[in-house]
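Structures for review follow.
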Structure P
């Protein structure tokens, strides 16, 4: 019994930095060992498919189970939670030789906490039960192993993966795994299909390549400098002629546009569609489609994101990175000048950053005319870097394009009619599901905020009293966001959600008054760690950071946030801890000179004391379960 107590106490002490670290298994691929056997034909739905060896190996290493004893379900999708669990286990085994995680509620919480603490993921996901896209899976997996374990064996230049421009947020993760031979793409061109869901067959192959370099694949992708002829041959059907009509069906004008996915999502200029009641697009191969509506538009940036109806499988263009464009680069402009037919013209970027009224444009020399507005400005790698917009009439070949990166902040959540374009660009109004709510101390409640449009760039919140309530923002879904509030102490606090424009000017707010009632119990306990009293609830201090490691949870509270009220200080908390059945064990000084106190009952060890976290002096509560 004494040995078990010392073992568990040691875990708490180590996380406070008091004792030297024990000798774990060295970080190595050798920590991955086969833990079970795979019987021939064990999964009837795997057979002799390409992924069969990977499924067998991943099963033997204990990474992946079947859906049933005899079925693997290779085409089933993997959830975000399952991807995080797998990445956390790979990380833990690589560094420590084991992957022992405590049970949690929900089941994936310990893995998420570990992944956050180890920087495998950067932030919380809004829904862990959603299917993971291939891009999300790559982001999660790229952090499961250190850089030295993912050394490059393949030559994969930037922008050589056809559907992963290097400017995309997930591109570094994808390119890292391609270069390491962990990802190989889905065809000879290395196409990744980032927005499709990751399936269990691909997951098995990727997982075994992660833990065993002998399974990694070699490939080579090359970038190619394209000519005007190449541009025309490859991309002409992705750029279309658009004709606009009023409510009576009369022609208002015409312009250009281009598809950016195979389902008809397309781009043109705001001024091209402004005032139109309907529109029709025609591609170079003679196919015509109607425009079903507008997802998002910006009069300021002269951009519109539209949906073209009935064109599944249409050819489309990939977006490049306009921030990396340099003066002197070769570019190509594709559009329909004067509505006479498609043209491809070649030129150079004459000014990569031409600023007018605070808005950045690009100047280029490739010829365009009226009707070219909304067309594609492409680089020699075949990526769109801008939207052709206009010409300086008094100049010679001084043509203007909108940088394509401005498009990446535009949303595709709600489809509106063409006639609503002007109203879409008015300032949004923000409303809350409740103007007043009540929540018990230690409990949580959810408030839903809704914006009338998505014409905003930033959002943030303030609390009038952070000692009464803590707050956690979710992610926007459509034009709504759920905000979770937790009652810390009895009192009232006003939550104000704010929307801001591109210049971070506040354009709309909504307020909710939150009343926290005293808990029916005089003590609030840490969720899942009863009967350890919650320091934050007891002292009315908001949680600064939560850290999970190998069965131990650490809660950090900034000392500057703690109230000066002596009735809720450390001495009172220790008395509360003892009243909950904990007994004092010992005290030590941490490596930074602060006293740490240790208590236990039959279930938990608890450590409490000051420590530095990210350079900030914090009160830390550490909890670890006694191993019996």
Structure Q
């Protein structure tokens, strides 16, 4: 089994540090000020046997931020209540925080048993039972102890061992994630950070990323449980010796994570539960302190589909952070009132890199409801459905739902076999779109083409580069390219001369255009293989050049006119005649030069003969071989 993280909780001066020392032999008050004042200020750490670490947290209300940083990663709690004091304000607040952070197991330890008689001890125990009623600790064992004479300590140790053997291992998303709770410099080694590994594994020599700074660093060495190791995994307490980064660049609340999976954000979407004990309702723009992982950051609230959150109620919210922070989907968080500081609620992060919402849009609520689901396949499908007109890469999806690329790829394979997703490439990476969204995107494209034809009946189609401007909803460019390709493959769209059109679209010339079309066709046919340019055509026919260009474009699209390199125009019938002459020529000859081709066409110039030969090369009818052409293999 992996290592386990145990944490203390409880009011100031209730004997948490003395309990840890009795259990482990380690005095976790390491700071000079702590020893002088007899007061725990910051987090302390002690090994409990070979498989567990105990994090000792401060109990004073001024240091709640440190307490939350400590218990944010624990799996088992030692809720400490002093027998001579009973339940106190921070006992209640710490229990609220533990419930919000979804701690599932624990022991209630009644300390300082040696200071009270049995009758008083019984009253304190009753008080504690009333406190924990309905909580995860309701059925937890309550053990009175004395750190002075050691009474009860063996029972606490035995109960911790029992809880350890019963526990379920942390769910591992496969991507390394470790919130930083301490950083220091070690002589001869450099910068060292410590934390609890909440996901994935890390090996010596690997690169990782410091968030929210997005700064890369290399692992010089690792320790777990006081021993040098080659790797650390989910559930381990780890000390990471970092190369190429200074202690001053790292703060408690930063995160060490796998490279290029996660990013920082100043907006979190979340489900927020307000405690029944909260002094007042939360309204839009309320300023709060949000604690997630080991970080604390100020934020303002946007409420989604509600006008306020009353004590005891929950709602979807968006946090607008005052500085960037990093989190993952389903990370628990605590919020505290800005002033006076008081724990008032918490919940889980649903989107750790959320867009700014239009709160009136129904799709926002649908998306957040989907992200609450815990089944990875359902969450993945919901995530795809919530981004209808964007191709999402495996990396983006892995970051969104905090799972490894391998897990995402396997889940997508399942969804693809069920006919629910389309897999393709985006900028060289594997990308995906839900089939429902893909069909909707195709319908949007077909509608855009149909509307264009309806309003521009005399135009052949839409230039490919401009197509997205005619679609009512913005499509990701990579998705649009793939949709156009798919519709052409299925013969619903055609592309010719750089124009996209419906296959069912037929050109309807206006009477004026039809008259000009006949004149152009007659002129080009009569000119044979020495034709006029666009400007000359307009001059000879005394037509407006813009109108002549429009008609020529339509004639090209309908294959009535061929435009060769250098904007040389040929009547389609003349091109067909030339093709027959060349075919007959190759029946008796193996190759043809440009000069021979000129003679074959009746003595036209190289200016016209070469573009036509290049056109034949493009069709695969002829093939260039040095200075001559041979018959192609089209």
Structure R
């Protein structure tokens, strides 16, 4: 089956009338029970569900008060019985990450829903009247004969520029992603959609609650919410470990795990580093592991793993492997899966509590924006060199802060290219002034407006609509589930998310220190050298690899006879980019990564799928 890697423990198929459901299971809770698809005697609901409902015990107890009698010990039956009782109105009750499909046999209607922040994926298509196809990954839909395997060029433009396909878009024509916190109902009457979780509404409620107390109480309240979230995400009937980078967020999670578990309980942690990397963070991870007496396993990754695994992981992601760290995370997940089935990770902390360097520039002064607007990228790079500033970060900041308007600036921060640079490299992709940036901006602008007058809040709101679900959470899901491992990010508890976003700026950033409130929690838990570390980020030594071990792979793909560059690109412009990086004139490694991974996906996944479809037809 197309999704076998997501669920290596069991599989099942159920069909009745117009509805067919299939499921592959990674058994975490009620390992021996809770088979799926789940259809219970006397119930009108049939269910398939991916994820975990952390508060399922409390919800089960509530149903038992109503007289419900359970046949299993897992969360799946709790989800089914609540949906049978309340249908879509039950969704806000779930403290969970989930993608769920429920078929109402009596009413002949199908409900699809995705969790509040988008931790679990859900794709769907309506390829003909009266037909709806859905799945946790795009590849499952492409098995259906009516689903179009052709490329969506607007989505490709987004992927090249933003390293993600934002909003409901998808790289395949006619396929959509269900948005976080939303539901879809399909019946003879057609398709209806709605939202059960509104981020900005929750933030406004949290802001009202936060405004009644002082900073000391907010720090305590935030710590309590964080500890509760970690406690909930330790609920499992299988071993739970943690990814540990040695940075603030993952270290705090491991510290919380130690505090919540009995002293005799062993905690397993995993970290990843790169062969020959002088800036490796492994020593910091080892410091944390020693402090909390974890069973720690460092994983060293070299360029050969990238060469070997890029095509495979591109197929797992159904698109370009957008971040260099993705391959390393997959390798760490492979090792972790040998001893645990669940790993806690630190995704979301930077977005919620303002931990990225860019957050200090949420509202750049008019004079700075004006000065940047008259600089070219080349002059900005030279100026950065004179000032001894990281040229890569300086160029990112230049492109973002020089944007024509706030939305332009907000969506540019995570891009390795600006639109003009991509137009030079891919003139055949039909770039216009009304291109995908405006598609993204529509949703971003709506969230920015809803978040009010605070520039930092607007930046964070846009990230929650775009970068977090479109890239970070997609990466976290695909690279771990490719190895049969479930990842759980405690910072993304929906109550903690609303609390954090609603905080006043002074509790997020003080001077040049981001995630200020998180650092206050860390003082009581972490060694000082970890609690006070500046943000470093996950740095893969691509610049050297692209001039050495990965050079042949890079050049082969970017000059492929049937690749994206050949179809849409300016071969001379791409050749010049390769030459300037080879010579050491510039560090174009991040731009080249975007081009390489796009070509790997296009040549090894997209074209292979098209050829397979043609043979079948």
Matching task: -13000 is the computed value of helix-only ellipticity at 222 nm (-39500 (n - 2.57) for each DSSP H run of 4 or more, over all residues; to 500). Pick the structure from P, Q, R.
R
Structures P, Q, R compared on volume of the Cα convex hull per residue in Å³: the greatest is Q
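Read the figures in this text as sums done on the coordinates, not as results from a lab. Computed from a prediction, not measured in an experiment: that's the story for all the values here.
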